[in-house]
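Peer 1: Have a look at these structures, which come just after this line.
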Structure P
Amino acid sequence: MDIHPLLNNLKITDDKNEIDLDTVHRFLSDTYWSKDIPKHVVKKAIENSLAVALLLDDELIGFGRAITDYATFAYLADIADPGIIVLNLKTKKATRFGKHFSFDAEDKDMVIDGKVVHFGGKPARVGIDPITLSDDRETLFYGAMNGTGWYSIPTKVLRGHQPGQLVFDQIIKVGDKPFSDGALTDSEGNHYFTNLQEHAITKMDKKGKLSHIIQDDDKLLWPDNVYQGPDDWMYISINQLNTAPAFTGGKDIGVAPYFIYRFKKK
């Protein structure tokens, strides 16, 4: 188990005055999910969310954002060094859980439209992403983007910061999932995945059975995330992420416009 307490020279802060905008912008501009993002967009994103910085001797070495009610805990997926970060919003203390196979990418190629998806010049191997919470917030679900396993762990275990194997023993495989970038868990315990390889939204019911609820090879070009709104409307953001420079190794070959679609939940 990889649980890291804060050291004396490490500091977690949500004070926006202590967040170096230039450093955050420089980092984000180099990532695949926000390549060349304008600085004013980063500034607005920080202003309108819970932005958290990790400082080492007052130098920014880590950054994350969460949309939250500011009441209890935030759960973050770390894809760079696969793991889960639990942040107590009241005390501002954070604990990192890592070094478990369920957080890691599987050694399987992601194939979209007959082509192996590359990232950083080699076949993509992206770990924990997506991550969701049950309706009562008592269970956290997660899986690797490059992975077919969907796992769960009680949030009280994570909130309690129990050490070592005591945490691992609580991890359960819920079922098999498609390669996915986003997921949603509804109030009935069903899970919905953005199925990257099959251009679909795939549902896992409470028995673990998978079925496509919508599929479109022309429109669902890297469905990034899925959201359930009022009156059983489901919303999907489409960003053609596999056409971005970090994946192509060259120029951006995405074709505008980029869409948000909606459909009725079945």
Structure Q
Amino acid sequence: MQKMVKNEYLQVLNEIKKIFEKNKISIWLEDGTLLGAYRDKKIIAGDEFDIDLGILKSSLNKKAKRKKLASDLSERGFSTFFFWDVVNIVKGKIGIDVILILDSEKEIFKLRERSDGDKSKEFLRWMNKLKTVEYYGPISLDKKGIFKIFNFLPNFLRRGLYNLFLSIVPKNKRPFHYKLKIDKKHFSNLRNIKYYGLSFYIPNYVEEYLTLNYGEWRKPLKKDKKWDWREYGEWRKIDEK
């Protein structure tokens, strides 16, 4: 990995951490970023422009807090999109997925909506994202322009469009949903880890947490073997959200 690419990656990662902490939002390394930091002690090959972080969804329940966070991120050159399952943040070539861990009094879990390679299911999946997107910045006709435009449509209209298509699309052409139940102990007392000399939080009982997500995570897969998270860990396909 080029030193310049690594330095940019770490600068962005550290900036995001500081901005979330400034807004009093606990944030930790998640998914591939967590796996690389804990197992490999380095960025996983192929993830040089992708950062995965996690927060509890309840920490962003208030619109005022989301707007303040987006404003602070914008001041540092980031564009921020809030979706139902993730906060997508972009700066230059680097994309940051802040995964929303759904938390309630009854349970804590991750929820993912996927088409599983069936392109006919992609339409409704993206309509769901358009239904829920929030964006607090200028409109521009870039590759995320459609999300910026949809953000300014009234919520009732976006919901109405989605529900209309939902009623038309056959059940066998709707996206699948995968759920991962998580014990609250993993987020009640976050651990600290040094990563390239910088300090970041990770889930407590991290090895158990990685097993929950990845199954056998200790040995990297061989280069010729394709990894699919649906086949590992404790993810379960469910009928509906």
Structure R
Amino acid sequence: METDRLVGYWKNVSADKNYNDLYDSTYLHFNSQNRLQWGYKNPDKICVVSFDYKIENDSIKTVLLPNPRQESTPFQITAEEKLKLIFSNSETSWTRTGKQDFFEREDKWEPEPEDIRPDYMKILSEPFTNFHKSIAKFYNSTSQLAANTQALWLVWDYSGEPFSSFHLEDFAYILSKGVIQNYRSNEKHTLLMLIAGDGHTEAVKLLLENGFDVNAQNFYGNTALDYAIFSKQIDTIKLLKESGAKTGTDL
């Protein structure tokens, strides 16, 4: 069977250590019943996320209900028996390892599917929440634009989860409905900063075309260009500079 190539336990050994910086150990577990688990353990928490999966043309197809979207993650097993795949905006490398009992522990934390793969498109038509109303009031806007803004941010948030990806077509559609351009996170991040840092150049172009401030600064004085430079997003850096972007120290 195609899944036999992946069955077993894999430990993250990525050179950039994105996950191992955050957690002591990050692992994958593929079983022979088409169930995939991604998990980490540290002294404070054990977290496990479970997906249904199948293999098609050297890609791992995953579903996390109730969100019906099927994600496709290309993979390769090298001659050195390392698993190479890209998800959560990172190229990752994994090596086979022994059984990890924490996947079966009863005290593990299993996030709600909506926390991992939110069905952000539903937000556009669902009743407005108190959150939308408060955001609308704070930014002197409307609840609909606040809902659209939340959905747009969730497109980015979704793309950073395991075995998920950035969906430019959804991003463009939501943006076309209108959003609160100057909406910021608690640390004064703009969506342009976060999108630039992840190197989604076409999405950056869309934000700029829709009037997002190319030189907005967050709580730390950083701009979108700072984030693109930090993560070495060459194409995004070029686009930002052509659009008049500066680093925080140059402003």
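Peer 1: If distance in nm of label points 7 Å out along Cα→Cβ at positions 95 and 199 is computed to be 2.4, which of P, Q, R is the source?
Peer 2: Values: P: 4.5; Q: 3.2; R: 2.4.
Structure R accounts for this read-out.
Peer 1: Additional query: Computing percent of Cα pairs over 19 Å apart, for residues 55-110 alone for each of P, Q, R, which one ends up highest?
Peer 2: R
Peer 1: Then there's this: For distance in nm of label points 7 Å out along Cα→Cβ at positions 39 and 103, which of the structures P, Q, R scores highest?
Peer 2: Numbers: P: 3.4; Q: 2.6; R: 0.8.
Largest value of distance in nm of label points 7 Å out along Cα→Cβ at positions 39 and 103: P.
Peer 1: Moving on to the next point. Assign the value 0.9, calculated as distance in nm of label points 7 Å out along Cα→Cβ at positions 207 and 231, to the correct structure from P, Q, R.
Peer 2: Corresponding structure: R.
Where a number appears in this text, it was derived from the coordinates with a stated rule and is not lab data. What you see is a predicted model, and the numbers here were worked out from it, not measured in a lab. Cβ atoms are built from the backbone, for glycine too; each structure is taken alone.
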